[in-house]
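A.B. asks: Next up, some structures in structure tokens.
Bear in mind these aren't lab numbers, they're just calculated from the coordinates by the rules spelled out. Since the structure is predicted, the reported quantities are computational estimates derived from the model, not experimental observations. Cβ atoms are built from the backbone, for glycine too; each structure is taken alone.
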Structure I
Amino acid sequence: MTVSAQATTASDTKPPTGSGISESRFPVPTPTLERVAAAVLDAARAGGATSAETEVSQAVGQSVTVRKGEVETIAYNRDKGVGVTVYVGARRGHASTADFSDGAIRATVDKALAIARYTAEDPCAGLADPERLAHAWPDLDLYHPWDLSVDDAIEIAQATEAAALAVDARISNSEGASASRGESEFVYANSLGFRGGYRSSRHHIDCAVVGEDGGAMQRDYWYSAARAPEDLLPPAEVGRIAGERTARRLNARQLGTLECPVLFEAPEAGDLLGSFVHAVSGGSLYRKSSFLLDSLGQQVFAPHVDIREEPHLLRARGSAPFDNEGVATARRDVVVNGVLQGYFLGSYSARKLGLRSTGNAGGAHNLVVPGTEDLPALMRRMGHGLLVTEQLGQGVNPVTGDYSRGAAGFWIEDGHIAYPVEEITIAGNLKRMFMDIVALGDDLDRRGSRHIGSMLVSSMTVAGS
């Protein structure tokens with residue numbers, strides 16, 4: 001056993017909330033983060049920076065993994081760090097340290113200043129526009145510490161794995177089950193007078209098991225993730241889903257090469273949404289490395305597709321009152337009736353494009369894609385075709401939109417699962433795929449920052465044996 005930890009409670013009940021975690025669980029108290037941030041800006045000003053920004057952060061966590069009932073790892077993390085960016089006119093320098101001492105802060109700022117003085121001028125470099133900075137923000141209920149013992153964490157992981165193994169006698173092995181908790185805190189400040197920060201938490205229970213039938217093996221997994229422990233699925237349910245997903249993949253077949261409808265299960269649809277976000281994000285656009293260049297105001301999805309960005313959802317993974325530059329976030333429509341309404345921009349990329357920041361320095365916030373049908377209804381609508389539950393490889397060309405990835409899932413006949421399939425490749429082009437979306441599911445996966453359900457695409461190439 002290697003040392004590693006995390007916690008939760010018994011098998012078929014929801015994990016309990018903790019009694020609260022003391023300030024001492026973090027490496028330093030909050031006022032220390034604020035003091036360090038102020039010291040960084042003072043040192044930058046004294047060193048000749050015309051402007052500066054800093055993020056001071058800390059994080060704690062622990063994770064327990066068991067395999068076949070035995071503890072395999074118990075891991076702890078306890079981290080802190082300072083990142084500083086300085087501007088000398090239009091020249092930028094960045095440096096970082098994990099040392100909060102005054103001497104280390106001064107040395108780190110000096111390194112950033114030295115880098116800036118040898119860097120080429122960039123007229124787009126600089127802090128966010130002052131009028132875009134957040135001045136007040138809501139409490140988004142992001143911090144829910146999980147005060148559980150390592151023994152409880154072991155019990156949770158064991159119960160999760162046991163539930164998976166109990167699903168089917170053919171589930172013969174385990175890749176392990178784990179329970180983990182994590183908490184973090186940061187303070188961001190810049191020389192425009194902005195200072196803000198908050199604590200957040202993120203907890204997980206997961207399990208992966210292996211099944212065998214007739215000498216052929218399959219594996220699958222499931223996990224639950226939430227800001228608050230009471231929002232996690234019960235351990236027994238996580239294990240049951242992992243076991244059922246593995247068992248149903250046994251005796252998989254290959255398909256011949258054909259054109260057919262493809263239904264992406266919700267987590268896989270989330271990957272497709274991620275490709276869209278990358279294509280309409282500032283870095284891809286100003287580098288002209290996107291298949292959706294100059295697409296603002298254009299039809300990029302089927303007319304029934306809407307995408308909202310909702311950064312203020314309580315307890316959600318992608319929620320934030322301001323972005324990495326202190327720019328206020330706000331709810332907005334990204335796609336309406338399939339038409340692109342806005343990009344994802346930080347201050348630098350916005351200036352490169354002659355636009356304004358959208359509050360997305362650091363990435364997109366909660367993206368919500370409404371759907372109207374559950375997965376069985378989408379299968380019935382499809383009639384026959386491929387249900388994709390897993391994709392493999394990185395076969396996405398962000399410049400052309402060409403899409404080719406290994407896949408596994410199920411062949412659908414008469415609206416129902418006929419048999420599992422494996423060792424196939426699905427291919428198409430994302431521009432066409434987005435326009436060919438027939439329907440979206442209401443089975444939204446809310447574990448991450450992309451809240452999207454299953455996605456039915458009218459036709460793709462499936463290559464098999």
Structure II
Amino acid sequence: MTSPEPNLRSAPTGEPNELSATEAARAIAVGEITSERLVGSCLARIAEREETVRAWAFLDPDYALEQARAADVLRGSGGTIGPLHGVPVGLKDIIDTRAMPTENGTPLDAGRQPARDATIVNLLRQAGAVIMGKTVTTELAFFHPGKTRNPVDPNRTPGGSSSGSAAAVADRMVPLAIGTQTYGSLIRPASFCGVVGFKPSFGLISRHGLLSLSPPLDTVGGFGRSVDDVALLCEALIGHDPNDPATEPRARPRLLESARSEPPVTPSFALVKSPAWDKADDDARAGFDELVRALGTACEQVELPDVFGQAHSLLHKLATADMARLLGPYEKRGGEHLSQELREQLGEGRAVSAVDYNAARDGQEILNAGLDAIFDRFDAIVTTAARGQAPRDLKTTGDPAFSVLWTYCGVPALSLPLLTGNDGLPIGVQVVGRKFDDARLLRTANWLARELGS
């Protein structure tokens with residue numbers, strides 16, 4: 001069945017797959033375009049580019065179009081529509097879906113068909129989204145690369161572990177995609193592929209029905225082409241879920257409304273070079289020198305106390321110990337199918353003592369208190385999202401060192417594609433906010449993007 005296109009206003013010029021998520025949602029809501037046309041355009045782009053980019057782990061074009069036509073019928077009948085009505089969204093292939101396989105980036109889960117949807121999939125459906133397909137993840141969402149290539153330069157890594165999600169959005173295959181972060185798996189791919197990546201505060205979005213690496217760290221977020229896009233997406237996913245104890249009952253922030261609002265005064269930024277700054281490439285350092293000059297008195301460099309240098313070691317203890325427990329069953333039933341780097345990680349995790357693990361948990365609160373002192377003076381922290389441009393090496397997903405502090409502390413972070421490296425590839429500016437002040441961070445990031453001409 002094809003959906004009718006009655007009373008359509010003048011459709012936007014250009015191919016629909018070029019629309020941002022907020023543009024697409026508005027155009028569908030007011031009748032300028034149908035969901036079927038948008039999804040069809042995205043599928044055409046995938047057919048053209050997938051052999052090069054390799055962003056998708058599972059895609060059923062007929063199922064995607066079936067959802068789109070149903071969305072058009074609902075809108076045409078005058079039914080209530082949600083904020084993502086008819087907009088296609090890609091899902092990282094560690095998110096359970098009852099209508100599609102979820103294989104977690106490993107042959108040990110080949111053909112795995114979940115019995116029910118993850119909580120966030122239910123929320124996406126309630127918001128009216130079209131579940132486009134499953135995007136490639138690295139092996140069990142760790143570091144070993146999957147098949148995805150960077151759409152800006154296919155000889156370079158797209159980053160990881162949310163490789164396919166970032167690449168699909170960057171290549172205009174889909175306007176939105178879901179990713180997750182335990183080390184730097186949202187921010188780094190966003191930087192390498194030149195899209196906006198948003199890691200909300202830890203505990204805002206449910207992880208129920210997702211592959212878990214480390215419960216004190218795992219965070220759900222998303223990719224889009226603008227700050228408004230990721231605000232629209234993540235606002236639909238926020239909420240308390242009794243199945244995820246990290247989510248607590250709290251007022252739902254109005255992310256999109258806040259992102260679009262003007263700050264009451266000019267925002268102030270703390271340039272924090274973080275303990276990893278020595279790893280930054282020359283072009284990233286040069287880009288930040290220009291950024292600081294452009295912001296003038298609105299930006300001040302702030303040095304972190306030495307204790308923050310422990311963040312990487314503390315996060316690593318949490319992650320490895322939890323992975324040894326949660327991913328150990330994979331090793332038992334088929335260790336020969338796991339990469340050497342993952343097996344080594346599991347071995348490290350088994351050696352972490354309970355004393356060290358609990359000390360690492362305690363450190364999260366201690367370091368957050370130190371960050372609060374910065375956020376009492378500044379609207380946001382700015383720092384680099386990655387070492388520099390995406391490495392020309394498909395055997396790596398890059399270094400997550402520039403994300404681990406913010407992941408460890410559970411604060412919201414966002415990568416904006418504002419800088420360009422020596423080879424013409426993007427370098428993300430990472431903007432970080434106070435925990436649970438995600439709306440303010442998005443407003444500040446939007447101001448920064450406008451101010452710097454993005």
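A.B. asks: Upon calculation of helix-only ellipticity at 222 nm (-39500 (n - 2.57) for each DSSP H run of 4 or more, over all residues; to 500) from the atomic coordinates, which of the structures I, II produces -6500?
C.D. replies: The read-out comes from structure I.
A.B. asks: Which of I, II yields 1, 7, 10, 12, 13, 13, 13, 13, 10, 6, 2, 1, 0, 0 for P(r) over Cα pairs in 5 Å bins from 0, in percent, for residues 159-350 alone, as computed?
C.D. replies: I
A.B. asks: For mean count of other Cβ atoms within 10 Å over residues 199-206, the calculated result is 21.6, so let me know which of I, II that is.
C.D. replies: Answer for the origin of the read-out: I.
A.B. asks: Right, here's the next one. When Cα Rg over 2.2 N^0.38 Å, for residues 167-206 alone is calculated for each of the structures I, II, which structure yields the highest value?
C.D. replies: Result for Cα Rg over 2.2 N^0.38 Å, for residues 167-206 alone over I, II: largest is I.
A.B. asks: In terms of distance in nm of label points 7 Å out along Cα→Cβ at positions 143 and 335, which of structures I, II is highest?
C.D. replies: Of structures I, II, the maximum of distance in nm of label points 7 Å out along Cα→Cβ at positions 143 and 335 occurs in I.
A.B. asks: Ok, one more. Please compute mean projected area of the Cα convex hull in nm² for structures I, II and give me the label with the greatest value.
C.D. replies: Once mean projected area of the Cα convex hull in nm² is worked out for each structure, I has the highest.
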